[in-house]
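J.: Please find the structures below.
Please treat every number below as a calculation from the coordinates, not as lab data. This structure is a prediction, so every number in the text was calculated from the model and none was measured. Cβ atoms are built from the backbone, for glycine too; each structure is taken alone.
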Structure I
Amino acid sequence: MGNQVAKVADKTQVSNILKAAPEHWFKLSELKASLGDVPDRTLRRWLKALQDGAQLLRKGERKAARYRWAGSGETSSQTLNTLEPDLQFSPLSQSLLTRTEAPPYKRPPVTYNTQWINQYLPNETFYLSLEQRTLLHEQGKRQGIHGKARTYFQKILNRMLIDISFNSARLEGNTYTLADTENLVLQGISATGKLNEERIMILNHKEAIQYLVQNIDDLPLNENTVCTLHYLLADSLVAPNMAGKIRDEAIGVSGTTYAPLEGRARLTEYLNSLLNKAAKIEDCFEQSFFLLGHIAYLQAFIDVNKRTARLASIIPLITQDYVPQSFVDMNQDDYLKACICFYEFNRPEPLTELYVWSYLRSSVRYKVFSKVVSFDEIAALYRPQRRAIIADIIRAQVPLKTVSIYLEKHCPQDILETHQEKFKKDVEDELKHLDLPNITGIGLTKKEFLDWKQVQI
């Protein structure tokens, strides 16, 4: 009876993993990593039962098989069962959003309100309430993978590249689906029937996110960082001399009565002022939201301002050990109206509510994904040493049954004493499962590997 209960629980866990990333095609190894010591035969039986119940999609055969939740895109009610499936704005925010629905000619023209931002005092003024900040801190702390931020975000990089690129581009009207985005970002396959501009927008997001992760230990909130982000996001989408450059031309903001400031010197001054103010904000979520709202509000660049603001807003989170804001499920119309409230009325409430709601959904996705990838920090730390000694063992034609003896004598000296037993086990485990597709990455020839395999017979 006890075994039956355990199996049911694990089967349910399989479906929960699939639901959490409904557009992702999972390998069997990915599923096993999150479930623990489950035999392949047992896991395949559960997968077949889900498939027979029309809950699961499958493509490929045997080792090439991939699995995906059949209800693609339906993550809300089951995965996010602690959250409202749809954002319900507060009465105050609803009234503000309603004001944006009036035709622009019925709304008074406004320009950049220097007094509003001057009145903002870091750590004394807050756009996010204490309740909102507390909730975000509770839900946003990265879990499942410990150690340096760089290590963690390198591990979830593909998920970040897909989710953030898709959602941020979608808020600009990009019609690439999540599956289209995954194919483009990970495989370089462009969707058919789409504008080339949409493809470039996605790829630019990919480069900008890679820049953030690669430089996670050195991302100061200054003009250079923001201009670099703009350059990566705007490349080939604006005039070549305007990517990464603060504008000198006058611009308008579609759908609003807001007229941004003009003049490169003036815009540079205000950009640096708001970034200096942002750098003083101690709470990473308040800091993130401040950047999201005010970089877009200033409109320092000829175009691609909101995209730059969204990517900049991720910096305080990833550098302070929180999962990124991926703008999951943000409604484009809600977002644009919330921005208008920020620009025209200097009221942040609708945007704060949208930010909080979306971040909570983002945090759930990354927590689940962290479990799926089952990151092994020690294995990652000693990957070069592990591959080197595996190559040595195979070239020396050491039988598997005597590998443990070999490792006692030849364990690399730079492995910490507390990590040596784990390192040895990882080497033995990898040798047991080593196959031809893996040997190139280790630096072995096919002949060397096959000769070693012959020794095991």
Structure II
Amino acid sequence: MIRNRRSEMGLFDFLFGKKKEAESEAEAESSCILGVINVIGVDDNATDLIVMGFVQGTLKVGDELVVTKISCLPKTPVKTVISSIYVDEEEVQETSEKVVKVKVKDGNKLGIYKGTVLHSENVTDTQVYLTYRFAMDIAFVRQQDGILTEEDREKLAASDISEIWSLYWKAHLEEFEKVKEIKMKVDQRRRDFFNLIREKLFLLDDIYVIYSTITNEPHLFATASLDGNNGLTVSHSWVYLIPSSYMHYRKEIYKKDERFDFKRIENGPEKEGIRNFLRDLFIYDGVESILYFTEDTLIFAKELMDLPNYEEVDEAEIPVTNPDLMKFLHLSSQSDGIEDKEQKNIGKAYFYMLARFAKTAKFIAPMQLHGYDQLLEDNPQTAIEPNIPFNLAIRPGKTKEKAVQVYTDWKRLRKHFGEEYKGLVVTLDELVKDYDVVINPGEYPIAVFMTEEFFNAVN
């Protein structure tokens, strides 16, 4: 099967391209890499393991190779020794560019599994990664048709499953919309893979998230386009999550873009950190999905967790949130400084959309009550009277003398004001006649000034 797929093309060339001329033949011969595509069984001593894979370069009995599992890279390299080599069931001392079975010393103890890469020290990270993807493609897509065994489900990491889904999706992309049976099968695989990713994602020790250096918050990704009448079409929004073991691969992609940074999210001893982090993004920030590692693993919020449902809740009891407004506040803020003309126009459209949502939104104004504590002490059963003196959070305005500070949700308000501040639910039309309004001021630059003139100009 492997030979047929690659036919006339050397697999080494397919994965890595031709060797640079400056590289010596000796260096080429000393390079060896093997991606495990199947585990045959445990040796009689229950420690050594017999595995199958494709050898690129030259492999010899007695070679000491590094054991790399992409999804869980160790701090120091783990090595093993090749005890035996079999080509077409015949034992040999060395081989090159062949499908082989090899006995790996202590392979069972080392947890070697499908997708594990055995390699010499002089191969590059890129070579290791591409070999890993090739092995996963053969093992789980071509041989198993995306069906995972119980052992697969136990041993594979969330990032492994994301890789398998990406490979599986690409393998069936051309037939997906043409063949009903293929579409049904792929949809089922997607559900199975994503359910398993969800289970494993929330058990990780940590995760990395791409942050915006402009907003100092998770970068909100979306695709958008303008029609001839400046109408805006925007996709679902997502944030990009990267497993910690892949960071040295992904940093290379984004490090040259000054708009991006990375932040580690710890899951904590109770394994609630990642879940709570994402929940807040879904509820408060207009994030609608996550992109987990590969470009094809887009998982919607409702597929990850149950979110609050206020359909039968009295309006007065519903907490103030503004996810749609925050979505466009993120997107418009991230557009600052972009030179491309089309993207600048899209950024202006983002700002217009946030202004439209702001016109009808409810906000929370930090408020200090005077005599509130004494009132409660003297009259524990008495509701707060509307005439109790209070102060709003005020700062200098732009077009008016004063500006009122308001927040899109309690989470952001509590970041910048202590518990002594209460909250007054307000709308902009109640404020803009007398004040300028600052939405979400604080330590982060994702805030916006709203004036009466601009408020009235928004349709």
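J.: I, II: which one has Cα extents along the principal axes in Å, as calculated, at 93, 56, 47? Don't skip to the end; give the middle numbers.
T.: Numbers: I: 84, 49, 46; II: 93, 56, 47.
Clearly, the read-out refers to II.
J.: Tell me which structure, out of I, II, gives 2.7 once distance in nm of label points 7 Å out along Cα→Cβ at positions 332 and 356 is calculated.
T.: Numbers: I: 2.7; II: 1.2.
Of the options listed, only I reproduces it.
J.: Consider the structures I, II: one of them gives -18000 for helix-only ellipticity at 222 nm (-39500 (n - 2.57) for each DSSP H run of 4 or more, over all residues; to 500) as calculated from the coordinates. Say which.
T.: Working: I: -18000; II: -10000.
Answer for the origin of the read-out: I.
J.: Follow-up. For the read-out distance in nm of label points 7 Å out along Cα→Cβ at positions 108 and 412, a value of 5.8 was computed from one structure; give its label from I, II. List each step's numbers first, then the result.
T.: Working: I: 6.8; II: 5.8.
Label of the originating structure: II.
J.: Now for a separate question. Quick check: 10 is what I get for relative contact order in percent (Cα under 8 Å, 6 or more apart), calculated from one of I, II. Which structure matches?
T.: Derived from the structure labelled II.
J.: Tell me which of I, II gives 17.0 when you compute mean count of other Cβ atoms within 10 Å over residues 124-131. Walk me through the numbers on the way to the answer.
T.: Details: I: 13.8; II: 17.0.
The value was obtained from structure II.
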